[in-house]
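No value in this document is a laboratory result; all are computed from the given coordinates. Note that the structure is predicted; figures quoted are calculated from it, not measured. Cβ atoms are built from the backbone, for glycine too; each structure is taken alone.
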Structure I
Amino acid sequence: MPQIELSAVKGLVQKTGQGFVDADVQLDSGAVDLTATSASAAAKGALIHSVTPGENVDFKLHGTAQGATKGQIKIILSQDDNSLTLKNAADADVTPQTILTNVGDMAVCVFNGTTWVCGHAIG
């Protein structure tokens, strides 16, 4: 079976190899703000964000004005024991409030056209 790569720029790409790959996976350190004008298309389009907060910080998800699309999915994985609070574009808590506090805590977030709704597994 070929490797299928998901890319924010190229879409679905079939390559030699195996598995399903997020070409735009983000390995983030510290706070993340996808509403900032400096946030790249790759960061906004990435399916997976592996975050090492390093301190108690926010992960701010983008909204419609910054390119979020109804049905878009984000998987956010914490890499350390510092609090990572998930926020929406209005700088309010996502629904339901989600704070990742341990190594391996994760959230699967879906943009419903208005805000991000997150299911989470917290250790």
Structure II
Amino acid sequence: MTARSTTREDIEGGFPLYILDDDTLVFVEDDMSHSEFWESTVAALVAKEHGIPVTAILNLPYCQRRARIVGNRLYCGEDVSAILLQSIRAATRRKLQLVYDEHEQRCPLSVAEFKTLCG
């Protein structure tokens, strides 16, 4: 990842992207928060995939890998393989520059709660 520090102003706007199971990309090219996108779309997909009630994970938008795309920058808080970056570029039809952003990391407590729900 690019060792570039970011500020909140750097990543205003853009759109959220979730990376599920390292190969399923879910995004909407609309200026919205991860929480809004999670509640409106992603939580139902994750709940169905894992056989758990959507109401159990509605408050866990930080339990899955995520990123934010602003212009041609992909802000991620976790490692992204070259293959995954290529998939994201193809899906979004953008030549994205990878930028590390701590804010985009999963929340360990949310991940632990999600794993407990999944058994």
Structure III
Amino acid sequence: MKNGKKQGRKEGSWFDKRLAVFKEANVGCTGIAQHCELIPNALLVRNCIVHAGGRVEKCRSPKKVKSAVQWLSNRAKRTNERFASIRDGFLYLGDDIVAEMIIASRAAIRHLDKHRPEST
């Protein structure tokens, strides 16, 4: 272990690590930038629900989760949707976040697949 972390473990979310592979291959994300912002924030909320039962203070990074919920709330206000909120220390999902995440995921996958380098 180096500096208290497992050797070889990369920092960043699951999505960031996958996106890095495409960026290394010079595949830009300008066409899907709004989706590339939504996905990691929604993943933080998802992880808090799955790993901490939605209790914000029990998750690995409560500050990051609070920041993600704030970002999602600001985004939802612009489009008159409901994504997520925190009440009494628990995460509550709005009825639009799942649909928006599916849309964002599909757009990102289509974009990355369309621009992937051909294998030799």
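Data table
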| read-out | value |
| --- | --- |
| Read-out distance in nm of label points 7 Å out along Cα→Cβ at positions 17 and 97, computed value 2.2, structure in I, II, III | III |
| Answer label among I, II, III for the case where helix-only ellipticity at 222 nm (-39500 (n - 2.57) for each DSSP H run of 4 or more, over all residues; to 500), calculated from the coordinates, equals -8500 | II |
| Origin of the derived value 19 (relative contact order in percent (Cα under 8 Å, 6 or more apart); candidates I, II, III) | I |
| Structure (I, II, III) behind the derived value 0.8 of distance in nm of label points 7 Å out along Cα→Cβ at positions 65 and 81 | II |
